[in-house]
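Structures follow.
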Structure P
């Protein structure tokens with residue numbers, strides 16, 4: 001089957017401190033391409049990073065709001081939009097634009113379990129560290145998604161299977177959304193996971209000899 005144009009990997013400009021699109025980005029793009037996105041669709045990209053997901057939606061004709069807490073990420077998303085000839089609105093915000101509702105919310109939040117109780121405030125680790133269980137930002141997305149969605153609106157979020165997809169589904173359900181696992185993919189451990197394997201094993205999150213993690217896309221719909 002032909003790969004949709006919007007789902008094909010594209011070269012993106014990134015700078016230090018901004019997340020470079022990787023496997024999780026592309027599995028989420030693949031899920032986006034299964035949604036009914038087109039002119040008139042309002043999309044919110046939470047934690048846009050380089051803007052890869054925002055530009056994927058823009059190429060399908062959507063009106064896109066991209067937000068990130070990082071100034072560098074916002075500037076990077078704007079530059080990538082200009083270089084690709086796409087139109088998005090990129091703003092520096094913590095999670096969402098207050099008072100606005102969207103047909104689709106997409107998010108690739110920081111989700112890698114990390115030692116320490118405090119999330120990093122600067123540097124590249126800010127783009128992937130998700131606290132001791134990887135859920136510090138994931139849970140915030142779960143709690144805020146319903147308020148950002150129109151009726152019949154959809155949230156698509158990707159995170160590691162180490163974070164507990166069942167917990168995500170439960171918390172989205174508590175927020176009033178119908179949630180399910182939409183896609184899964186096994187990938188080899190990357191440099192960050194390999195660098196903290198000993199700690200992950202002590203925590204019981206990774207088995208001895210395990211060298212892959214499962215990426216999971218969660219789809220949640222507001223009734």
Structure Q
């Protein structure tokens with residue numbers, strides 16, 4: 001059953017598929033505590049719940065929260081979906097697995113949109129407004145042996161992600177990458193991206209990466 005997507009909610013695309021494939025390869029014991037940050041339709045949360053995880057999903061968008069709750073009900077899966085800003089709703093909790101497909105697309109405006117569909121992908125001039133917050137805060141929410149699976153574009157500096165996660169004491173690496181054709185957003189921004197140096201002149205595809213980070217026991 002494919003998840004429904006209400007208007008203004010980010011529908012699963014290539015980045016969601018890539019992260020779902022990484023999740024499918026990840027060991028996940030029944031009852032493991034999993035967190036899906038920026039859940040959107042809840043597609044990744046539902047994938048974890050189908051494997052027996054106790055799943056909490058968070059999104060700052062009320063339409064996304066309502067969509068994820070609706071999809072969990074349709075799938076008859078016990079996913080707890082919370083509204084709030086990133087990790088705020090789960091402060092003080094720990095998880096065995098954290099998943100995130102956050103906003104990561106570089107945008108001409110340094111400030112993220114406060115409403116509308118672009119809220120799901122625009123992430124400041126370097127694409128790192130949300131990524132940096134995850135790197136700073138997510139490691140403290142991982143239980144010993146807990147893992148973080150994160151997908152984002154190579155345009156938004158995977159090395160910065162790796163450096164921050166390693167500095168926080170995690171073992172981190174790029175475990176997969178995939179090239180996909182530019183979607184509508186990147187096609188519309190090609191001139192700006194080339195002018196800023198984020199995009200090579202000959203590039204006509206976007207590179208997505210999966211970053212896996214683990215807290216040592």
One of P, Q was used to compute distance in nm of label points 7 Å out along Cα→Cβ at positions 51 and 83, and the result was 1.0. Which label is that?
P
Comparing P, Q on mean count of other Cβ atoms within 10 Å over residues 147-154, the highest sits with Q
Consider the structures P, Q: one of them gives 0.7 for distance in nm of label points 7 Å out along Cα→Cβ at positions 75 and 99 as calculated from the coordinates. Say which.
Q
Quick check for you: by mean count of other Cβ atoms within 10 Å over residues 123-130, which of P, Q is greatest?
Q
Out of P, Q, choose the structure whose coordinates give mean count of other Cβ atoms within 10 Å over residues 107-114 equal to 24.4 when calculated.
P
Computed 110 for volume of the Cα convex hull per residue in Å³ - originating structure among P, Q:
Q
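Here, each number is a calculation from the coordinates, and none is a lab measurement. These numbers were taken from a predicted model, which means no experiment stands behind them. Cβ atoms are built from the backbone, for glycine too; each structure is taken alone.
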